[in-house]
Structure formats: C-alpha cells, structure tokens
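Take a look at the structures below.
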Structure P
Amino acid sequence: MSSAGMSSPKLLNNEGETTGRLTPRRVSLLERVVLTLSAICLLAGIYLRVAAANDYLWLDELHTGWTVGGRGSDVYWRSVDGNQSPLFFYLCFAVVNLFGYSASALRAVSLAGSILLIIGLPVVVYRAGRCAAAVLMISLFLMLDYDCVFYGSEARPYGMLQWLGGLQAFCFWRWIRRVLLDDGEVNDGEVKSSSFARGRISWPVVSLLSAAVVATHITGSWLLLAEAIFVLVVCLVLRRSPPAEAWKCAALFLVMALPSVLTFVTAWQRRANWASVSNVDWVATQFAWAFGAMVLLPALILSIDRWLSLPKERDSKASWMLFAFVSLWALVPTLTIVVLDYVDVAPLGLSRYAAVGSIALPLFGALAISRMKSKVLRWGTMVIVAGFLVFNSTYWIQPTLPPISDLRNENWADPVATIADGDPAYPVLLAGNVLEDVDARHDRSPRFQDYLKFPVLGARPNLKNPILPLNSQGELFTDECAVAIEAAGGGWLIVRELPENAPLILQQIEQNPRADKWQFDLAAFPAPVPNYVLLFRIVGK
C-alpha cells in the first residue's frame with residue numbers, strides 16, 4: 001500500500017483510544033532497536049524481490065510476454081484467452097513500450113506493487129498502535145513469506161493484487177466504519193468531525209477500487225465477498241438494514257465490473273483443465289497452520305491479556321468490527337477455493353488463487369499484538385509467530401538465490417534465441433505443456449492456435465519461424481509435423497519437460513516411421529540446472 005494512502009490518521013488506537021489521536025511519547029531504546037531491525041527486514045525483502053526479478057521467465061510469465069508483445073488492441077483478448085483480467089497487462093504493456101521488452105520490464109508492475117506493500121503495510125501497523133513488536137512481525141512476514149516474495153517478482157498479476165487488494169480493504173474499512181457507526185456516538189475517540197468521518201473516502205472510491213481489484217484478477221472477488229459478509233453480519237448484530245451508501249457502492253461496482261464478465265466466463269469454461277495442477281489438501285493444510293499461527297493464536301492470547309488486565313476495559317464496537325473484518329478477509333478467499341474444489345465445482349487448489357487475502361493473516365496478528373497491554377504476552381506472541389515465519393521459510397530460503405523456485409528453472413530465452421539465429425523457414429514443434437494444449441489437434445481455430453504459441457512468442461515476440469503447437473500428452477512427432485519438417489529440410493522440437501525424460505521423448509518420437517530419416521539432437525544450455533526446457537535440433541541423417 002502506498003505511503004500516501006497509508007499515512008492517514010490512525011486505524012485503531014491502543015493506548016490513546018479516548019483521545020482521538022496518538023499521544024506523542026518517547027520511543028524507548030528497545031523500540032528503536034526493534035524498529036531498526038524491522039527496517040532491515042524490509043530492505044532484505046526488497047532485495048529478494050529485486051534479485052528474483054532477474055530470473056528466467058517461466059511458462060505463465062511467457063503468457064504475459066506474449067500478451068503485451070503485440071499491439072495495444074491485442075492486450076484485452078490475449079489476457080482473456082489466458083483466463084486473466086486485463087488491467088495488469090495494460091500496465092505491463094505501457095512499461096514494456098516505455099523501457100523495452102525484457103524480463104525486468106515485464107516484472108516491473110509486480111515489483112512496484114510489492115514495494116508499495118512493503119512500505120505501506122508496516123506504516124498501517126505502526127500507526128495502529130505504535131507497537132514495535134507488531135511492526136517487526138509484519139516486516140518478517142514481508143521478508144520471509146514465499147508467496148509474497150515470489151508474486152512480488154513475477155510477471156503475473158498476483159503481486160499487484162496483494163497490494164491493490166490491501167489498498168481497497170483499507171479504504172473500505174475507513175468508509176464502512178463511518179457508515180455503520182453513524183448514530184452519533186464517539187467510537188475510539190473518532191468524533192464525527194474527523195477527516196475520514198467527513199467522507200474523504202467515500203463509496204465511489206471504494207467502488208472504483210473494487211472494480212480495479214476484479215480487473216486485476218477475478219479471484220479478487222473473494223475480498224469483495226468477505227466484505228459483503230462483513231456488512232451483512234454487522235447489520236444483523238446491530239439490528240439494522242444495510243445503509244443506502246452500501247447499496248450504491250455495490251450497484252456502481254457491478255456496472256464498472258462488466259468488462260470482467262468475459263474473463264470469468266472463459267475461465268469457467270476451462271475450469272476442468274486445472275484439475276491436473278490443483279492440490280486442495282496441500283492448500284488447506286498450509287493455510288490452517290498459517291491461520292492458526294497468525295490469527296487464532298494471537299486472538300487467544302489477546303483474550304487472555306484482556307482477562308488479566310487491570311483495570312478491566314471494554315473494547316469499542318469499532319475495535320471488534322475491525323478484528324471481525326480482518327479475520328473474514330483472511331479466511332474467506334482460501335475457504336472459498338477449498339469449498340469450490342471439495343464440492344467439485346472448480347479445481348482451484350492453488351495458493352495463488354487466495355493471494356488477495358494473504359496479507360490479512362499477519363495484519364490480524366499484528367493488530368492483536370499492538371492491543372496487548374502485557375509486555376510479556378505481547379513479545380511472547382511476536383516471538384512465537386516469528387518462529388513460525390522463520391520455520392516456514394526454510395524450504396525456500398537458500399544461499400543459491402536466485403532463482404527462488406523450481407518454477408523459475410525454465411530457460412526459454414536461450415533455446416528460442418537459438419531458433420531465431422537459425423533458418424527462419426524451419427518449423428518449431430512446440431510441446432509447451434500448457435494446460436489447454438490438450439485440445440491442440442481438435443481446436444484448429446486461428447485464435448486458439450495463436451494462444452498455444454505463447455511459450456515461444458512470449459520469449460521472443462518477433463520470431464519469424466512457423467510454430468506448430470502440439471498436445472504435450474500426445475504424439476510429439478505427428479504426420480503433420482513430418483510433412484512440415486520435410487518441406488523445410490529441418491526444424492526444431494521444443495518441449496517443457498524434465499531433463500531426465502529426454503530419452504523417453506526420443507523413444508516416443510521413434511514410434512512414427514517417418515521419423516527414421518531425421519536425427520533429433522538435444523541442445524545444451526547454461527543455468528538453471530536442471531533446465532526444464534528441452535530443445536531438439538531436427539536434421540537429416
């Protein structure tokens with residue numbers, strides 16, 4: 001979240017709830033040390049993202065490269081063909097046309113959004129209670145969380161979705177708190193004359209940001225679902241109808257979100273393809289541990305802190321509403337994809353589909369820590385959560401960074417450059433292991449065939465060679481391929497596969513009698529090792 005958007009008056013006070021503003025106080029030596037350590041963690045988080053931004057582009061990122069590598073009029077349809085909303089790709093298109101086509105340019109939008117998140121989220125937490133322990137916890141998360149680092153350095157919309165979703169949630173809370181608590185009472189010292197109570201953040205702003213979230217990725221709608229549930233629950237508890245502003249906000253959002261309908265329909269029609277990569281049990285297990293460590297545990301310890309504290313205090317409506325909202329924000333995205341998968345509606349068992357709710361987990365824990373009056377419980381909770389974050393990062397933090405993931409062990413750039421340096425008439429047989437290429441031989445429509453070429457054209461948009469997309473699970477040398485190779489006198493076969501499977505690929509090719517006259521030479525390329533992109537040069541024997 002941008003520092004400008006996050007440096008607003010307090011989100012929720014801890015010590016100064018009755019004053020309406022944070023009382024200036026002297027920062028202790030311990031707090032200075034902890035805040036300095038937090039800043040170091042945040043700088044380390046930025047370094048990890050910048051370093052990882054130099055990795056090779058992997059398959060999904062090549063779709064981004066293909067989407068923005070053409071004309072501006074191509075961006076919308078190419079993003080839709082890839083089951084994506086267009087906003088992120090229009091921003092990438094602008095960056096690429098401004099700075100030139102490169103991996104770093106394709107990842108610049110995600111990197112910028114992630115850095116804004118690194119700057120803004122700790123500011124929100126600090127202004128919520130001036131608690132150094134809470135800031136350190138959120139800083140450790142931003143540095144160590146694999147998804148947060150990976151998506152923040154990936155040419156895909158999830159890093160932008162995390163930041164934009166956080167900004168929308170921040171503005172939504174500022175707006176809806178005023179709307180729901182409009183009965184003239186003073187809550188947490190927030191008198192009606194405060195800047196936000198006067199409507200500086202209003203429902204059209206929330207509608208616009210909501211539409212932007214969905215236009216970034218359709219899974220951003222999980223955040224809006226959490227917000228709708230929150231409003232309904234609060235209205236039931238307060239025994240009132242949803243306010244008129246909420247209905248206006250929802251209506252305007254529906255109008256602005258109409259361009260995203262086509263993306264949703266296209267993705268829905270292809271949902272069965274994701275079954276091969278969906279692992280809902282793993283997603284549910286990982287989330288259960290994170291939710292327990294960063295939400296349930298801090299909530300339990302905060303309850304103990306309240307029970308032990310003297311004199312007894314009664315938390316305001318706004319306090320409980322905030323915790324309810326953040327907990328729903330954290331829970332609903334993952335719960336939605338898990339339920340949809342378990343009931344066989346859509347196989348969505350991938351953690352990235354819940355990215356819009358990821359930062360709500362540590363935010364809840366940080367807010368809970370900042371509310372604790374017992375220093376022992378406060379620091380004890382921070383240490384436990386920090387231990388979980390460190391332990392949970394050991395499977396990917398390693399001295400060989402970058403790359404930060406096996407997904408980035410895909411060197412498409414060098415194989416495609418090798419093809420480009422050869423005869424432009426040589427056809428390229430492409431088995432890119434794209435989920436949709438199972439229909440490569442059945443759906444011969446030009447638009448679909450163009451889409452299946454993105455693994456090669458995403459790496460080099462101006463490649464002149466003819467490309468023949470193949471079913472990665474079927475024949476890798478068909479009669480059609482043989483005709484094309486014979487007409488050109490040679491060609492290329494590029495396969496997204498494990499290196500140890502190269503002999504099996506050659507055995508499969510040999511099953512076609514027309515392959516006898518050709519020799520398939522496996523080209524060698526530098527790091528990463530292993531490289532999951534195999535290039536065979538097809539020459540006559």
Structure Q
Amino acid sequence: MKKMIMFIMAAAISMLSAADISVYDDGSGTGTTTWTSDNVYYLENHVFVNPGDTLTIEPGTVIKGRYGVSTESTALIVCRGAYGIFEGTQYEPIIFTSEYDDFSASLESRGLWGGVIVLGSAGLNSTETESQIEGIPETEPRGMYGGGSDSDDTDDSGIYRYLSIRYGGVEIGAANEINGFTMGALGSGTTVDHIEVAYNLDDGFEWFGGTVNCSYLIAAFCGDDCFDYDVGYRGKGQFWFALQDASNGDKCGEHDGGTDPEDGTPYAIPSIYNVTYIGCGTGSANSSNSVFNIRDNAGGHYKNGIFADFPLTGIAIEDLASGADSRQMLENGDLTFTNCMWYGFGGGNNYTNICASKTYEYVLFTETARKNLIVDPQLEGISRTYDGGLDPRAMSSTATTEYYNVTPDGFFVTANYIGAFNPSAALWTDGWTYLDQFGYTADVQVVEAPSNVVTSMSDDNIVLSWDVVPGAVSYSVYSADEPYGTYTLVTTVTGTSYTEWALNTKKFYYVKANN
C-alpha cells in the first residue's frame with residue numbers, strides 16, 4: 001500500500017532526527033510552552049497543564065508515555081482553567097503512544113501508559129457540582145472538574161484535533177482506569193474533532209458532564225467501552241466510528257445519566273448523528289459485547305446509525321420496577337433512535353432478539369416514525385487485522401435509504417446517508433490514523449490531477465492510472481471539487497487499468513474497484 005509505506009517512512013525519518021525530552025511534573029506543570037515536532041516527549045509521571053497556562057503541541061509531534069502502574073502511571077492532563085492547543089493535521093497528526101512503540105509494527109497491546117485528560121468548568125448534574133476525575137489520585141487537587149458555583153457551559157478548554165492515542169488505559173486502582181481521551185465538564189467552546197483511540201485498556205472516550213461537541217471520533221479495539229457518557233453530558237456528536245476486536249471489548253455505547261442522584265438534572269441527552277459501530281463479530285465468545293447499555297436516566301438522540309456484527313443483543317435499556325429510569329426517557333421522547341440500521345446479531349436479526357427486553361421493543365421497531373430498519377447495511381469490508389480489508393462504508397443503495405436529513409446548525413453538517421462514512425467518498429480515516437498507518441483500512445486511492453498518477457496530459461485530456469486490483473471486474477471513477485467532499489460518478493471502466501476524459505474543473509478523483 002503506497003500511502004501506508006509513505007506514512008511510516010515519514011514517521012521514521014522524523015524520529016531519527018528528533019531529540020528525546022523527558023517531561024516530569026514536580027507540581028509546576030508544563031508552564032506556557034510549545035512542544036515541537038523535532039522532539040519526542042516522554043511523560044515520566046502525571047504531567048499537568050496548570051490553570052492559567054497554555055500548552056501548544058505542533059502538528060507531527062510524538063508524545064510517549066513511560067510504563068507505570070497505580071500512582072506511577074503516566075498521563076497528560078489539561079487542568080480546569082488551563083488551555084491546550086493540540087492541533088495536528090491530516091498528514092501530520094499528533095501521536096500519543098507508549099515508550100515501547102517504534103512505529104515499525106502494531107504493538108496490539110493495552111495499558112502501557114495512561115491517556116489524555118482534559119478538564120473544564122461546564123455544569124454537571126450531580127449533587128456535588130464539581131468532582132475529581134477518574135484515573136487521577138484523589139490527593140491531586142488539579143484533577144477537579146465541573147463548575148462548582150461558577151459553572152460555564154460555554155467553557156473553552158482548547159483545540160484538540162487530529163490526535164491518535166494508542167496503547168493506553170493503565171489502571172491506577174480497582175475500577176479506576178484512565179480512558180483514552182477523557183473529557184471532564186468540557187464546554188461548547190472547546191474544539192474536539194478527528195481523534196482516534198486505539199488499543200486502550202479502558203474506554204476509548206468518556207464524557208463526564210459538559211456540553212462539548214465532538215466529530216470524527218474513532219474507538220478501535222478498546223478493552224472496555226467505546227463511547228461512555230455520564231453526569232449529564234448533553235453535547236452533540238457526528239461521525240463516530242467504533243470497532244472492537246474478536247475477543248475484547250464491552251459496549252460500544254455505555255450511557256449513564258446520573259450518579260448522585262441518578263435522576264439529577266440536567267439530564268444526559270446528547271444528540272449523536274451518523275455513527276457506525278462494529279462489534280466483536282457474531283461468532284465471538286465475548287459474552288458482554290453488545291451495542292448499548294443505557295441506564296440511570298440517560299437519554300440521547302441517535303440518528304443515521306449503523307450497528308452491526310455483535311455476538312449478543314443490540315440494546316439494553318434499564319427498566320426499573322418503580323421510579324424514574326431510562327425506559328421512561330424512551331417513552332417520553334428523550335431517548336430516541338431514528339433512521340438506524342441494525343444487523344448481524346448472535347441472537348438473530350429480529351427486534352425480539354436485538355432488544356434485551358420485549359417491554360420496549362415496540363417503541364424502537366414498530367413505531368413507523370422512528371424508521372429503524374433491520375437490514376444488512378452491506379458494509380464494504382469488516383476486518384480486525386492489518387490486511388487492508390476494513391472498509392466500513394455501506395453500499396450506497398442501503399446507506400441512502402431512509403436517512404435522516406441533517407440540518408446544518410454550525411456544528412452538524414449535511415450528510416445524506418446512514419453511517420459514519422459517505423459511501424461515495426474516501427474514508428476520512430485516511431492519513432492520520434493508526435488504522436490507516438498499519439494497513440487495517442482499505443487502500444482507497446484519492447489523487448489530485450495532475451499528480452504522479454497522470455501518465456499523459458495534453459491541452460484537452462488527462463489520463464489517470466492506478467494499480468490493478470486482483471479479482472476486480474471494473475472500476476468506478478468519482479470526482480469532487482475538494483478531497484473528502486461530495487463525489488460524483490464520472491465513469492465506470494471495464495477490462496483496463498486506466499481511463500481518460502476531458503480536463504474540467506473537477507480536481508480530485510477517487511477510484512473504487514468493483515469485484
């Protein structure tokens with residue numbers, strides 16, 4: 001795969017020229033400073049960005065956590081009142097990984113260091129309006145999150161973009177692990193997009209209250225849950241992708257409303273659109289793997305979701321004998337699933353098996369207004385190894401069936417399909433992710449014309465060429481005005497490895513092999 005080889009070579013060259021810098025926090029934190037891409041930074045303990053300070057991390061920078069357990073674990077924490085500018089780019093992501101990672105191969109290991117924690121001052125729904133974040137010793141006062149008497153739901157804790165977080169999740173005590181990317185009471189002013197967590201021992205992402213909006217998230221091969229929210233989280237999400245391996249992982253969505261009290265307000269009712277959650281596989285022996293566990297008065301609105309390949313049921317909603325519960329949230333419209341596809345469950349592809357209880361299945365699958373479908377989304381390819389077989393796009397014919405028409409609002413963008421990936425565009429995982437670097441995802445080629453794939457060019461025509469794929473019977477060629485934009489079919493080519501057409505204003509081309 002040409003793009004994967006180029007990515008690894010670039011990383012290796014950068015590492016050869018980089019200086020190693022150890023970062024140890026004696027209480028003074030990082031200070032206001034910039035970590036640059038010509039160095040590799042080693043976290044020696046829990047390193048904090050203290051209140052009032054700003055840590056900027058350049059695109060392409062590598063941060064490695066030393067191995068340690070319990071209170072000797074390592075992590076990077078942006079305190080409440082501090083600011084982080086962790087802004088990578090598509091082809092120069094910021095990589096957080098283990099000291100043992102030399103980028104030559106996937107470690108496929110979990111719990112080798114901690115993770116990234118960002119804390120803010122937005123509101124919670126617990127009696128205590130501020131709390132200590134999990135994964136940090138209770139004796140550390142810089143681990144507090146929430147607003148206290150001065151909560152701010154528009155809190156801005158920084159910019160976190162194009163991050164790849166690998167091999168973390170070390171446990172510091174019983175049931176007290178560090179998530180890959182933890183958000184404690186982050187407000188809507190904080191920017192979170194294009195973040196990947198791979199091989200974390202605990203959850204991939206966890207929200208503790210707050211209102212932050214998050215897009216383009218990946219939780220791959222996590223040992224526990226993929227996306228977990230609690231304590232009244234009520235932000236927005238779009239384009240989330242979860243992939244679990246064949247033997248590890250709990251729920252893709254562990255959604256809790258409140259803790260103390262469980263019926264605290266404001267309720268946890270986020271809106272999450274265009275997701276694709278892939279489980280351990282219908283043949284997996286993992287007895288805990290299902291799509292959702294929703295409890296403690298959690299609500300939420302899922303639209304345009306694809307949920308597939310799980311050994312158990314699809315969804316469990318807490319239904320107590322008395323008192324408020326998430327079943328009540330479902331009944332009163334604060335917990336909804338709309339225009340979602342459910343398929344590939346060990347218990348069978350019908351709503352009596354997809355739902356853990358028959359007492360609420362009628363709400364999800366027989367109310368026609370919800371438009372939930374039990375239908376095969378025909379994903380292009382599911383693979384959990386680095387064989388290039390992972391292509392989580394749904395076939396266009398299914399992905400564009402009965403989708404929810406997303407109304408742009410400054411965060412949500414138009415997506416006229418079901419799932420996290422546009423079936424007529426390249427994968428947005430390309431370039432910056434662990435999944436792409438080590439060859440898990442399909443090698444979908446996107447080129448700009450003219451470029452190295454142009455074999456000839458005249459005043460009127462260009463000729464594009466690409467590698468012949470074994471077994472392909474034809475190729476579909478798409479074009480767009482910008483990379484990863486909306487692609488339009490230009491032509492279908494049969495029996496040859498190239499095509500040509502008049503040069504026009506379209507500049508980006510995407511070629512898909514048809515087997």
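Per-structure values
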quantity	calculated
Which of P, Q yields 8 [relative contact order in percent (Cα under 8 Å, 6 or more apart), calculated]	Q
Entry that produces 2.9 once distance in nm of label points 7 Å out along Cα→Cβ at positions 283 and 371 is calculated, selected from P, Q	P
Kirkwood radius over Cα pairs in Å, for residues 147-330 alone - highest-scoring structure of P, Q	P
Structures P, Q, by Cα Rg over 2.2 N^0.38 Å: label with the highest value	P
Structure with the greatest value (metric distance in nm of label points 7 Å out along Cα→Cβ at positions 179 and 219, set P, Q)	P
Computed 3.9 for distance in nm of label points 7 Å out along Cα→Cβ at positions 387 and 435 - originating structure among P, Q	P
Structure responsible for -17500, with helix-only ellipticity at 222 nm (-39500 (n - 2.57) for each DSSP H run of 4 or more, over all residues; to 500) calculated and labels P, Q on offer	P
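Computed from the coordinates by the stated procedures, all read-outs in this text should not be read as laboratory data. Note that the coordinates shown come from a computational prediction; the quantities given were computed from them, not determined experimentally. Cβ atoms are built from the backbone, for glycine too; each structure is taken alone.
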